[in-house]
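Once you scroll down, you'll see the structures, which are given as structure tokens.
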Structure P
Amino acid sequence: MSNKADNTIYEKEAMPTVVKEEDIIASVADALQFISYYHPKDFIQYLGDAYGREESESARSAMGQILVNSRMAAIGKRPICQDTGTANVFVRLGMGVRIESERTLQEIIDEGVRIAYRLDENPLRASVVVDPLFGRKNSGDNTPSMVSLELVAGDRIEFDVSAKGGGSENKTKFAVLEPSESVSDWVVSTVEKLGAGWCPPGILGIGVGGSVEKAMLMAKQSLNERLDIQEVIRRGPSDKLEELRVEIYDRVNALGVGAQGLGGLTTVLDVKIKTFATHAASLPVALIPNCAATRHVHFTLDGSGPARFTAPDLSDWPQIVLDQTSQMARKVDLDNLTDEEVGSWKPGETLLLSGTLYTGRDAAHKRMVDTIRQGEPLPVDLRGKAIYYVGPVDAVRDEVIGPAGPTTSTRMDRFLTDLLPATGLKVMVGKAERGPSAIQTIAANDAAYLIAVGGAAYLVSKAIKAAEVVAYPELGMEAIYRLTVEDMPVAVAVDCRGKSIHTIGPARFRR
């Protein structure tokens, strides 16, 4: 009788939690759709507070556009940013769980990603290329996803799903410091050199210790944690790790980089740090920034069905009116640009663009430069025109175009020495700073560089009244479009004399 009782207990304890394949697929798909148009509530609160404190007019305007865009995306259920990111999925699989499937976990999660990115009501931009070295062919559905698996105790599966944009991911840095070196010094020095391509204000994720890959993984994982640096500051740090977080937070914000690199009080909203044991001779440190399109959600599956996500309340967003900025801005007719008009623009000045605006990113620029070098005519006449560095999301319903925010402009720097003198292109619109040689080329050709706000893609798209592909249709979202825009808000970043707001602004607010 005793043995029978023991066996009964053993059998009960050994019964695994069964999680169905379709529940994982549905949950991942719903999570990716959810985060495409909903910022986390804590991010909205922190950004709203930073907006209220900001003293820089340009940075405050940028943050206002990001917050308005965020609320519009939540209402319209359309992407916050045109770069709908690489799907990052962290899985903590309980040892007491059995997944009911014949497929691998990677295949199951990829099916969820595929469904999310191809959803007719809200298609998301596919940005993943399957061959990183040679063909770089787009997979068409944003698979494969980046899956990280950890086996843990328990009878549940926990997921952290995030969509990581390329602009911030490209600013990832890693170093193995000497054990006596300062992590704080390295982080501050590194952030100062990052520029604005990661679309601040955002979050810094830092992994310290472990091995090379462990530090990187911890840095990425930390970006999914709840924002709490203001709570830590109010009550005071409770340990050395919190002291280090506050120190880095204060020092990075003292750099004066500000929103979009325009100069201001807030560059980072929080600093997250995870640590792990490491070799006595090593101090690995990984730094991964998260942009103003911070997007992630956590959920748990326990065998009872797919996850359910609760939409935030619209009252969570601050009420912001952008009309005042518009009233102070200068209106510009892109169809009648003159040297005198462009020459009168000042760094940091707000402009409202109307008229014809062409698009072109990396692939289109390479095609155009190759054509120029071969002595052949371009498919579009850019003389006296403006080009926008953007890869839009596909339109749905009655939209002219999907969310269409700017991409990082430095990737186009290498093409300017060929493109500007050969075409007579007058204006470029993108995000973040330009490199020194690009600025020299802009000035030498009496051109100008303007910035739209990264992280305000849905808001920007509402200024686009017509769109048609006019060249390189096979490039998909990287094709050249001819847009008709009306009062599209931008700021002058580099004037025709080579003066840059990304130098002037941060210098003013550096503390």
Structure Q
Amino acid sequence: MDNKNKNAIGMIGLGTMGSNLLENIAEHGFSGSGYDIDTNKVDALNKLDSEKITGFSDMGDFIESLKSPKIVMLLVPAGEIVDTVIDQLKKHLEKGDLIIDGGNSHFTDTERRYKALEQKGFHFIGMGVSGGEEGARKGPSLMPGGAKEAYKQVEPILKKIAAQVEGDPMVAYMGDRSAGHFVKMVHNGIEYAIMQLISETYEILKSGLNYTDSQIHDVFKKWNEGRLESYLLDITRDIFAYRKEGEDTILLETIRDQAKAKGTGKWTSQAAMDLHLPVPIIDIAVAMRDLSTFKKLRTNASQVYSTPKHIMKSEDQKAFFSALEPAFYFAMVSAYAQGMHLFSRASQEFDYNLNLKLIANIWRGGCIIRSKFLKNIYAAYQKKPDLTHLFLDGSIQNNLQECIPAVRKVVSRTALQGIATPAFSAALNYFDNFRSESMPTNLIQAQRDYFGSHTYELKGKKGVFHSKWVMENKEEIEEKS
């Protein structure tokens, strides 16, 4: 086995993410090979000022350039193309070699690929990569899952290229098989929820309080200097200041209000429903993106159901605005809490053995949902590793209690004004049912048994029961009443 002058890792897919990650790898002292069917991308890679990176357009030459056991990372679009590339790789690799899928693959696909490759003697890691183009180049948050011995094989490289926060690399072994991609999927679901909350806040400030773009910029700037500090608020602040040269209005005002999606938010909702665990703030964020695409339908409806958004009276604005920050905090906490609760359930169901403290820790830097609040989440699980829900942590509970009047004010007042705040409302309604010892779902059970004989259980009595709900003397009783 001659490894002399061979590269430490190979990258398949030389788009912006792949090439940036290779540059990151080289910058940290590891040699890398890149492969792409697009020769222009290969040429661009070879033109980089780096002796540690080499581009290839021939798969055989690419594999031959790597040290054994070989490490090959894929950064290609999720779906069938991943399977196609893996099939090609199997012809060139040997048992014990490692394939890493760094794309946004569905965790069920990763589960299938892991088992199939394991049977053939290959190692496979499904790794979530968060941070976008900038993160890939300067340090992303990495969420690898698979066999632990396979992770150990690539760990030295991953620890160097990951984002660094207070001396800690933002990468850790997530768990067996598809755990890494499951964690990344839920990360993206939380991302959907927080983005929806920010957009609703924008609508409140603009339509409810008549704030200018400059004023909205100042609000997000100030919030980002306090407990709401986060990457998403950071970029939102910048968006409200960005103008093209010579333009009077910010670019945002010219962007169509039709949001697109790549499916990871939807996958989170689907997985949660399969596990019978509610994540309503994520669900509604996905639904609102879908609704936004029906532009013509919404335009027609706006002409039929015209509802002016009344600007609040000046004397009410100050009190209402003061409620916005704590209301946002409350809803943001709910988004994280629902995601972490999903981890708890999935860890048991799929035998992932997820470490929620570790997940919160590696999200502190590099990733899209990094925020100051992740320190609170880390502290909660450090104090009680088996914490079933963030709402039950004493410190978080105290913070939420202070925010409840504010979120009630925001949800009720915006509803009266005709301003849609579905994510704020979902956060509040989730909380109100979460804290309820008794929900009205006993009626639903009675209804199910009435029309479908689905049975019910009784308070303080073991067993499953069914009733004949149609009484023989029903007409007589109704007449008497």
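Nothing in this text is a laboratory measurement; each read-out follows from the coordinates by a stated rule. Just so it is clear, the structure is predicted and the values come from calculations on it, not from any experiment. Cβ atoms are built from the backbone, for glycine too; each structure is taken alone.
Comparing structures P, Q by Cα Rg over 2.2 N^0.38 Å, for residues 277-332 alone, which one has the largest value?
Numbers: P: 2.20; Q: 1.58.
Largest calculated value belongs to P.
Suppose you compute helix-only ellipticity at 222 nm (-39500 (n - 2.57) for each DSSP H run of 4 or more, over all residues; to 500) for every structure in P, Q: which one lands on -17000? Going through each structure in turn, the value belongs to Q.
Computing distance in nm of label points 7 Å out along Cα→Cβ at positions 109 and 317 for each of P, Q, which one ends up highest?
Answer by largest value of distance in nm of label points 7 Å out along Cα→Cβ at positions 109 and 317: Q.
In this comparison of P, Q, the computed figure 12 for relative contact order in percent (Cα under 8 Å, 6 or more apart) is attributed to Q.
Given 0.05 as the derived value for FRET efficiency 1/(1 + (r/R0)^6) of positions 157 and 245 (r between Cβ atoms, R0 = 25 Å, to 0.05), which of the supplied structures P, Q does it correspond to? Before the final figure, lay out each step's value.
Working: P: 0.25; Q: 0.05.
Of the structures listed, the value fits Q.
Comparing P, Q, where is percent of Cα pairs over 30 Å apart highest?
Q
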